[in-house]
Every structure is written in structure tokens, then in C-alpha cells.
Structure P
Amino acid sequence: MAFDLGLLVRENVKRLTPYSSARDDFHGDAKVFLDANENSLGSPLPKWYNRYPDPHQWKVKERLSTIKRVPVNAIFLGNGSDECIDILQRAFCEPGLDNLIICPPTYGMYEVCANINNVPVKKIKLTPDFQLDMEAIEHSIDAHTKMIFLCSPNNPTGNSLHHEDIEAILNNYFGLVVIDEAYINFSRQKSFISMLREYPNLVLMQTLSKAWGLAALRLGISVASEEIISIMNKIKPPYNINQASQELALQALNEIDHVNEMIRDIVKERQILSDALVNLSFVKKVYPSDANFLLVKMDDPVIVYKKLLDRGIVVRDRSKVELCEGCLRITVGTPEENKTLLQVLTSIS
């Protein structure tokens, strides 16, 4: 059986006529814009934010195309990766009929979006060492399984999934394989982005929120075949990325050296923090991490969590998540923030 995208797309999406503005038809530099009922007198702001943004974000995509070495038309920009997740499910999963697979513990929005879209979720939990249960995944796939979400490096565990396991799924499953690489910049594992041409069923999600430090802008990235991206563009809101986000993203995308320096510093601090945490008397284990956070198993995590909150330090309590029992997830902060965290933890040990 060969991969056939036409068999995955919902029938109503195939028939859908997407919203189109006059600026979808016009290419070039216009002198007078009288098409979108904007306020032609301007705005209280110093720049012309009275105009709607580029609905296709071409300048940002052109810059990303150069950085990631993929065609412009293979890139989709979402209002955060959450919009990418939602649009993929709405494009390919028939509510109440089709299903998808997730591998918990993992990022929660895959399931939240599925619940909103009335898409049944099959949960195939990771093995005790936080890797894919390949046999269980294989047995869970049926004729209505439209996509599998894989997070690597995984949140909240921090580890990368075995590359060969992901490739095995790509080779033997003919739905969409969505690999969330939000934390890939902090990982020793290579991105799957170089394998897009080899696997037409591969969809990658990346983000400007983590390594690029632009969480406030809400810019998620999907990279896939031009055919898949065209379907996502067909159903996205017409102006889903605002003008300010596009402008600021362009500025940041010209600062690759600065971003690489931040990545090196975070990886260095991750090791320093891990080494210090493991020496605390109540810490049982600090799991290896390929992300910008650490999963830490400890005695009485809820008590530790509350004591940190009392001192104005917010971490993430994952102690009730299956396979993460007894764990807190701690983001790698600045050297000063990490020092403060360790001082407080030492005082309550």
C-alpha cells in the first residue's frame, strides 16, 4: 500500500472554497488599498497597523526557507503550534469516525484539540524508559487512524524518541506522522526535516517559542509536503499571524548567532542544574534531557511544589501523570534563577 493523501483528507475539506481576499489576487506593490474596509486614516500607533497583515506571511516564510532549507510552499505558520495541531485534525479527521494516536506522557494539546474536534484518541503509553511501545502502536492502528502524534524531544519527559522507531512507523504506516520538534534545538538528535522528501506522510512541527525565545509572539511552524501545506492553508483563518508578530519574527530570524549562543548557554546550565539537583537528599532521580527542562523525581513532590510557590518560584507539578509519578518538571532558568531555585530547595531538604 502506498501513501495516498487523497484518502486522508475529509470530503468536506476537499469541496471547501477557502476565504479569499483581494490581496490573494494581487501581487506586487500597490499604491492605494481600498479593498478591505480598513481605516484609511491610519491608527494611533506610529506604524501603519491599520492595514491587515500579509495573509501568507511570505517574508517570514522566505527567511525560514533559507534557514531550514525547505521550499517556501512547504511551510505553514500557525498562531502557536496549537493552531497547527488543531488545523491538522480538522483537515484530516472526520469527527466521531476517525481517530488518532498519542503516546503519553506527552504534550497535552494533542488530546485537548482532539476532544474539541470530537476525534477519538487512542493512548499508547510510553515504555518505562519513555520510548515508543512499537508493538502496541502497530496493534492500535485501524482503517480510521488518520494520524499519530510523536513528541521528540518529548514533553514532559525531556528525552528524544529512538530515531529508528520513528522511521519504522513512517515506513509502515500510511496515515500522517506528526513529529513535534519544539525542543529539537536543545537535542543531540537531528531533526527529521532532511527526510521530508523521503516520507510524504511526514509532518514536522517546530516553534519560535523555545530556542528562539519568542513565546509571546505565538508563532508555530509546520513543515510538510507542499500538498499537505496547501490543505492546511485552505482552512486556516485568513489573517492568523498578526503584523507585529511577523515584523518581530523577521528581526529575530536575522539573529541566528545570538540564538545559537543562547542554546549553548541553556544546555550548559541544564547540566549544571542537573548535577546540583541530583545531590539533594530528597531527589531520587534527574532524568536525562534533550530539552530546556528537567524531569525530577523526588520525595513528596507536592509539598516541594507548594513550598516553592510560597517563595515565588513556579515549576510544573507532573506527579499525577502516569509514568511521571513523583516528578516535578523544572525549566532551565538563567544562572541567577537556577541559583535561587537551588538555594530554596536546599533550605527545605
Structure Q
Amino acid sequence: MEAWPVAMRLKEPYEIAYERVTKVTNIIVRIECTDGVVGLGCSAPDIHVTGETPQGVLDAIRRRVARTLRGSDPLRTTMLLERLEDVLEDRPSTLAGVDLALHDILGKETGQPLWKLLGGFRDRMRTSVTIGIMPLQQTVNRARRYKRAGFQCLKLKAGLDVGEDIERVLAVREAVGSGMELRVDANQGYTLYETLRFVEETRSANLELIEQPTPKGLPDLLGHVTSDVHIPVMADESLMTLRDAFRLAQGDLADMVNVKIMKVGGLSEAMQINSVARAAGLETMVGCMDEMALGIAAGLHFALARPGVVYADLDGHLDLVNDPTAGAVILKRGTLFPTQAPGLGFEGDLGPP
């Protein structure tokens, strides 16, 4: 078992409610079996979301995970991941990296792409593309550029200044026309009053949804928004675990949930959360961090396998420079397709630099 960091800069840095992002570091996880099959996974730690650093992921894999997995049957995925949950405690992207590598092995051993092994509900998925917080004219220009590229859904980041956010949303709607789906993600940046003002004053923009407008530490506030506004409300940072999904559903605190593979701890956990959401009548979106194409592929395979995953926001790889797993997914005019190669769909092997 090996793990190593991959630092990648972004072609175009972006800003959200609590940070500006110019570069990211992912961790590649490589597991080699005695029969020669190699499973690849990746971790995308984020101190604000997963509470992890790249070095923390590397230390955990080298000191804890390798010792736990070595000599085990790699096809006993559930047993191995249950062992690791205790070993890794609150390290979701670390667990996700191992989970992905084990699922990649499963697909390669059977000669099947994961989306088929996990359910095979659909064979392609439309994705939104995200525009960070930027001045109005730059936002409009970026929106027009994405429309020309064939994207049919835009997600605008917000949460720093509600007045400017309202202005940007209305300008983008005018620029792209009524046919483009438009979503807004405030990344916990609003108060209850600001959220209600934003939703009311952007009513003419016909927003599809608003994502995590209020702080994750105040779940009842999210519930107030959900009951008071006319558009669907999605929980993102408020959803980290299976128990969080149950609490959101039990309290009617959201209409939708954003399941990110790195945030929840891998494909196995994502499928369980999706089942809870579906039982509660909550729609699921698969989201992503700033992660290489291999991680995006995992999100795509999850979305293709399950009917309850009705939205995708899988664009975290698009601006990464020198992604060693580029090609793990195929993008055509705003729609993502799997490669049809076994496992996660990345053809080839990687080794430490």
C-alpha cells in the first residue's frame, strides 16, 4: 500500500464565502494485490470541510491503514471499511481514498465499471459548473462562456454580500436566458434575514435551489429557511455522516442533501446516506471538492448507479493543472460519461513521483 501527495494549481482561482482557493493538494492511494491487480483511490482533504490536512491523510494511511489492511482479502470491502472506521475516527477523506481504491479493485477483479456493479441505473449525468464570487461583469462573462461550452446548469457562489449576490444572480439570469438552470450556494454565509431577503429579491430569476445558506452549527436555522421559502433548500456542510442525514430528515430541516464522497467517507457511506434521503423523500445531489478526475469519477459512478441521485455538481477537476488522472471521466457539453473501463474507469497505473 502506497500514498503520496499531488499538488495542483488552479487555472482560475476562485472565492467562496470563507476562503480564496488558488491551489489544492490531493493524496493518491495505491493498493496492490498479490495477484497483480492495482486499486487506485484519492483523498481531497479540506481543513474547513473534512477537518484534515494532506500530511494528516498521509500519516494516517501509512501508520494506521496499511497495518490494518495488509494481508486481508481486498474483496471483503464492507468488513475492511468497518475496521477502518474505528481506526480513522473523524478522517472522512482518508477513509474515502481507501474506499475508492478498494472499490476500484472490485471492479477490476470482475472486469466491470463500478456504476454497473453498484446498480447501473443510468449511463450519463448532466453536471452543473460553478462560478465563484467575483465582480458582476466577470460573473456574467463567465456565465456566457459556460453557456457557449454547452453547460445547461450554473451554480453561483454567494454569501459575502447579500446585496451584491442579488445583483449578480439577476444579471446572470438576464445574460443566459430562461433555459439555463441556476443554483446558488451561500456556503453558510447568510443569516436567516439575509436568506429570506435573497430568496425574495431573486424570485424573478427562477432559482432551482439554494444550498446551505446558514451556518452548519445552527441546524434549526436551516429548518426555518426550509419552511419559509418557496424554493428547495439543500444541506451541504450540515451533512457529514449517516446520522446527520437521519437528523436532517427527522427534523424536516432541508429539502435536499449534497453528498460529497470525500466529505462522507467514500462510496459505501454515500450509498447508505442516499438510502436514508430517499426514504425520507429528500432529493440527493452528488457534489465534489477540488479533486482530481479520479475522485470525480467516483462521484459519477455513484450518481449513475442510484436513481435517488437526481443532481450532479461534479466540476472540481475542470481547472486543475497537471492532474495525473485526467481522462477518468468524459465531459461532453455539460454531460459526464464514464470511460467504461473496469473499476473507477482510469486506465493505467500510477506510481509515486
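Quick note: the coordinates plus some simple rules give every number you see, no bench work behind them. A quick note: this is a predicted structure, and the numbers were derived from the prediction, not measured. Cβ atoms are built from the backbone, for glycine too; each structure is taken alone.
Here are some notes:
- With FRET efficiency 1/(1 + (r/R0)^6) of positions 120 and 136 (r between Cβ atoms, R0 = 35 Å, to 0.05) derived as 0.20, matching label from P, Q: Q
- Largest in distance in nm of label points 7 Å out along Cα→Cβ at positions 96 and 128 among the labelled structures P, Q is structure P.
- At a computed 19, 50, 28, 4 (P(r) over Cα pairs in 10 Å bins from 0, in percent, for residues 32-87 alone), which of P, Q: Q
- Each of P, Q could give distance in nm of label points 7 Å out along Cα→Cβ at positions 104 and 248, but the derived value 3.4 comes from P.
- Among P, Q, which structure scores highest (criterion: distance in nm of label points 7 Å out along Cα→Cβ at positions 184 and 280): P
- Cα extents along the principal axes in Å, for residues 16-207 alone derived as 62, 39, 31 - corresponding label from P, Q: P
- For Rg/Rh (Cα atoms, Kirkwood Rh) computed as 1.00, the structure of P, Q it came from: P
- For distance in nm of label points 7 Å out along Cα→Cβ at positions 152 and 312, the highest value in the series P, Q is held by structure P.
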